[in-house]
Structure formats: C-alpha cells, structure tokens
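Below: a set of structures, written as structure tokens.
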Structure I
C-alpha cells in the first residue's frame, strides 16, 4: 500500500488554466465544479444534454453551459461525471465523434473504463479521480476545510503528465486535506460495486426488511420494529465511522455486544458466503455491468420496484416516525 499524499505534496497548477468541461451537474458535477473553481480552476464549462433540468442551477452558480459536442470540441479535459450506466451512450454519441485531439478523460468511478464500455483513443489520458463518498459530501466537506479520501489511477498516459493532473484534480476537490492514495481502475471498481451491493445498500436493506418483518410477525408494533431495525442504524454507523468496530462494541451495552457476538457467525455462514461469491463473480466478470447498462439503455426497469417499495409496511412505519420526529412528510 502506498503512502498518502496531501496538499503539500501536490502541485495544483495543472488545473489552473486547463479548459475543463464537466459532463453532468448532479451531486458529483456540481460539487466538483464549485470546489475546483474555489481551488483556482479558471476555465470550467458544464456540458449538459438538451433540456437538462440542471441547466438553470449551473447557470445560477455562474457557469457557462454548453452542449456535449461543444464541450468535446473545446475542452483540454473532460470529466465524465454523469451516471455510470449512461457513459457508453454519451461517449459514443456525443464525445468521441467531436473530441479535441489529445483531450484527457477523467472519471470519478472506474466502471465504464474497467469494463470496456468506453474505449478512448491512444492520444487520450484516461484518469481516475475518485473521492470516496456521496457526491454531495464532496462539497460539504470542502466547505469545512476538509474533504473525502481520494484515490487516483491512470489507465492510459498519453501525455506523460496524467498522474499530475489526477492529483491536482483530487486536491482541487478537497481530498488533499485528508489524504490521496493510489489505486487501479479494477480495484476501485470491484471494491465499490461489491461494497454497495452486499453491505452498504443491498445487504443493509435486506437485513432491515427481514428483521422488521420478523418482529412484526412476533406481534411487535410496526413503529417499534422500525425503530429497532431501521431507525437506529444511523447511530451504530456513526459509531463505527468514528471509532471502528472494536470502538463501537466498547460504546454499546454488554447485552447488545453479547447478543451480537452470539449471532454474528450464524448470519455470516456458508449461505452468505455463497451469495458473496456469486456477487463477486458477477462483478469480476462483466456480467453485472453488461446487464445493468443494457437494462438502462432499454429503459428504466426499476420504476416498478421503486413504486413497490413505497407500498411496503416498513416504509409506512418510517414515514410516520419521521413525520413525528422531524415534521417530514416525504
């Protein structure tokens, strides 16, 4: 493992006069644009599709908005910050046919490059600049004088200065305040997908739903079941983030710790390992990536799932609790 790099180790000048186009102005695009401008990047344009609802926000923030083909013909570097699943269509239809020779490509997640969904030409620096956390948190931490831990990688170094641009970009969005580490496109992609599928989203949601349903089946009220199986997740996550797993165990009751240790090995048994192995196999090959991109390009197949989620009893219980605690009506 390489040592971390910090602001004092990094030359920010590669971003100062770079003609930089950011594709997308969602959580990542807006955060990156504002932070880079505050860090000294003088020439930033936001590239959006025709009719994008983000245009007004970008213009209100003081950025010039251009079309994707215009950005491709103008920029020295393009930061492709749109959703991963849209990269292939954006690259093939709007960037590749119009791109300026020698133009660098920057991505904040290795997905589309690692799986070969986009294939930049030989004259292109291909750079990963990943701040590990939600896009909105990039700006929130930057404004506190902090940042999210950053990871950089170079897939293709046509100019000989791709590393310097990657580091300057990450320092420009605040990662140099907390540490920037080297990685690879494969490592960042596989780790990110696996973590969100089996723990941070998929695993967590599955545990929350199943435990809620089991308590309700045992006669516990939906409100109480929601509090103990969903609402309190935040407090434990905050403890683990601040103190680690050992520190979390030290902070909770002995009863909770004993019960958790009794059941942990049963939950993480052979069946769970099999699920993890299958998830990893789908990620390591391109099965998951291809299925997801093809599903996206065929139309939004998750509408029915999202609508069904809103009808679940666990969602009704949560909505009721939030309205009482925070006055939130969702």
Structure II
C-alpha cells in the first residue's frame, strides 16, 4: 500500500476518541519494530522523521526504508516530517515524497509564525501534502529543537492562527515537554485549556508533542546496566488516553523508543561481553521497540484495530 495522508485517520480518530501514534524513526531496526507492532495491532501509523534524523540517516535512505516498510502491508502509513524549521526543508521532503510535514514556527514571533506556516501550506496543498503547525512552545530539548520554558497555547489565538494559515492540524502546548525529564513535581496537563481549544475548533485535529511516558522499567534497566538516567519522568499514560478523547488525534512518541532500545542494548552488552556481532544486540532491541509500540497502541492511544 502506498504512503497516505493522515486526513482520513484523523477524521476517524476524532469521531471515535482515539489517537494515532506518531513514532520517530532513525534506523532500520526502529522502523521494523514499529511496523511489526502495527501489523499485529492492525493500527494506522505515522512514521516521523526529525530534521536530526534526516541529517543522520540521509533522506534517500529514509525514503527507501519507507518503501520497504509499506511494500508488504495494507495498513495506512504516513511519512511525516517532525519539526521542520524552515520552508526549505519542508519543500525538500515534500518534493522527495513525504505525505505530511510539520512546519515549526513556534520559536518565531506570532505574525512571523503565521507567514512561514502559510508559505508552507500553500506549497504543500498544491501537491496534496498535509501540514501540521505549532502554536505555543514546549520546554526541553529534542534534536535541534529546544526551549527553556513552556509557553501555553492561547485558545482564541489558536482559532485565528488556523483560520489565517489554513494548516491542517495544530500542535498545542498544554504541559508536555521534550526529552526524558518532563516533570519535577506532580505531573499535570492543562485539560481545561485543551477542552476549550477543542470546543472552539470542533472536529479539528490537535497534536501533542513531548508525549513519551518515560516508562520506569526501561529507565531502571538502563541504570542497572551502567546508565545514568536519574530523575527521568514522563507523561502518565492515563493522561494521554484522556487527551485522545478530547480532540488530540496525533500523539508523538520518541524518547520512549530511545529508552527501550538503549536499555535493551545495555543489557545485552552486560550479559554478553564477548559478543561483537551487531545483530546480537540489535535484534532484541528491535523486539523491545515492537513490544513498546504494541503497548502504546493497545493501552494508551486506543488505535488497535482501527486500520
């Protein structure tokens, strides 16, 4: 099945109160693990590539991995650019075959964010490509995206932003953040703000970035085998499930994948110090990715059986 747009996925997700998982990919094993889980769960799927991952793997390699991923499945799969920071990178991936792009102008003044988003929308829509934008700002660091503080999304401004830019979905800031260290105290998301935004823009798909849960078992495993990941804390999974019933149709997951893979590899190294064949540690890492994604689809996103 060829790569597809997320539009139909989001329409159903909104109507049925689930979210589609958007999983960041960097290499073959991560793609294979995610695809294995999606096939088992019969779930729609978004594979997303950050600017950093595109630089690391190369756009041609990424596209060939996607070609392989969809060659033997009938699942709907979206190839999405995560955190495109300028028009040029969005244009390059659109021309290369991505079916969805995010233009992230959240670091810019409001009017400049509108102008940049509108420029990308006009180019993308002329080629049948879906556009996600961002209003508000998430704290934390992910690849080349960083902010020292959260700037929560203003509901009324969100309405104006969507109307003026024509973007197809909107990433909002309600308390999530990038990276493994999301909360110091009690985890909290601003559901009142989310409900207001959803009420002002009914049937419009919203997006949560920085939504990994930083599962304690993988943090513990990494630390047990030589890691130093102290105080890591993510978004509780019940909060994500609730958000999926309130207009959030796409939930981004990256840090959880990194932790699952790295913790598993650390364990393999510690238990098999004589091993030097990469397959001896990448195979279990791939299996850990698949298990994590199955869990997210079934128990957090609610998208199992929705393909």
Structure III
C-alpha cells in the first residue's frame, strides 16, 4: 500500500500544540496498522529552524521550493496573524491547489488560505478569537463556529487540540476506517468530536452553569452584546422576577446580573482590542458602550490599562518576542 504523504507548513509563531495534534494521530495510526501508511513531512518557506509561538524552535525537513511529492498540504498558522511577508507561501499554496492537492488550514492557517483566495465559496472555520476577522474580511468565505470543517478538498480547523478531531475524522476515510480512528482516539485518551460540534467560549461552560434560568439569561446576554437588554427584561424573558434573578446570580457568580453582563461585554471588547484593527470608537459601539470614554472607564479597572494602551502593550510584547526569536 502506497503511503499518503501529509505536508505540514509551519509559519513563524505557529502553534506547537496544533502541530503535535496533527502529527501524532498519523504516527499512532501507523502503529495500529503495523505499517507506514501515513507520512508526515515538515515544511517551511525557507527550510531550517522555525520558532513556534512559545519560542521552541522546530527543524523543518524541506523548504517549499524543495518539497517532495505530497498528497495533502496543511498550513499551521501563526499567532498573531502577520500583515505581510507571506507572498511566497500564498503563491506556493495556489500552485498546490492548481495541481489538485487538498489543502488544509490549522488555526490561523485558514486566514492565510483565505488571503490567497483558496477558501472562496467553501465552508471554513478558525479559532474563535479570529472568527469575526475572517468573516468580515473575506465575505466570500462561509465561516462557521465548528471545531473543524471538511468541505470538498478544503480542511480547516480551529486550532488548539482540535486538530485531533480533524485528523481522526480524516482517518475514517480510505485507506483508513472508523475502527482505526476510534483506536487512535483511545490511544490519545481523547473523545472524538464531530463535524457538527461547535466551539464555545460561553460563560455557561466556563463556569459550569447548570441552572436552566441562569443558562437562558446568559445566552440572552451573550446574544445581545452590541445592544444590551435591561436586566428586568432579561428576567421577564426567562420567566422569573427581577429579585429572583438577582438572587440566583449572586448565588451562582457572587456578582450581580449587571456585573456579569458587563464582564461579558468587556471580554468581547478585549478580543476586538487584541485581535482586530478596529478603532476604540467602533469597539465601543459593538459592545454596547455609549462612547469610547464610557468603554475606557469600564475597561481600564478591569484589565489594568485603557483599550489603546492594552493594544499597544500587546503589540510591544509581541514585537519583543519576535526580536528574541530572530
């Protein structure tokens, strides 16, 4: 049986855990089968050492120009997404697409594929932090909240440990089988998630909320960030009195319902501060604050810096890390 060769392209600041979650299921599949059916080849634009987002350097086997014959290509995306310098990668990916190779994007790799025009008309997913940026900047891409997407010859994944789910899914396809995928998942001590499972960063799951009234109110809060609903209206929609709702939130979160709602909006604002180029004015409008000064007054005590200073501090930290790794 001819081996299937998986090429993994790592970009500086790539996610090390995402790479491992891609490669290890293939290694274990070979172990289960007792033969090398899946090969992993590590690539980079120029070859040689490439630093991951946590500073650990990985030696790639080939540059893109010297890549061997491949059956499928995955891009392990960087964090944060670079604004320039990836033209060589984009051109190479387009060439692989023209040859009919299936292409995959892991974490922000989906964003890089979209930049190259390789996800137009395809269902795609990305880490929840970058979901809004991908959907806004590439409206021709059908962006979902799933852990992973398989749409014809395009595979995308949300990053983190979710590549385990994508790779075990791919192991169900020929020359693999459902039994092979299940055995690999058991070896990884991992519960397989499906194509329909959705990423969630909801406070419901973070705080392990089980009370049905609290769940309903939190869902309403998370669905109404830009135009916050009055707490009394939330109580009415959940079918309880305002006093009962406040008592419930004090018991569940040791905070008032108003404070929980504010924290949800501020958390959403911080994602936009860190992961987008939107102005503070636009972020304020998108998170239900009357003005930039109103957002700043609430944001600063929560995160220890104003939105602009928080953004600048993050940018400086990333620049310092890049200098250390260069």
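Computed from the coordinates by the stated procedures, all read-outs in this text should not be read as laboratory data. Quick caveat, the model's predicted, so the values are computed rather than measured. Cβ atoms are built from the backbone, for glycine too; each structure is taken alone.
Numbers below:
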{"quantity": "Identity of the structure behind 18.3 (criterion: mean projected area of the Cα convex hull in nm², calculated), options I, II, III", "calculated": "III"}
{"quantity": "Read-out FRET efficiency 1/(1 + (r/R0)^6) of positions 36 and 108 (r between Cβ atoms, R0 = 35 Å, to 0.05), computed value 0.35, structure in I, II, III", "calculated": "II"}
{"quantity": "Top of I, II, III by relative contact order in percent (Cα under 8 Å, 6 or more apart), largest first", "calculated": "II"}
{"quantity": "Comparison of I, II, III - label where distance in nm of label points 7 Å out along Cα→Cβ at positions 124 and 228 is highest", "calculated": "I"}
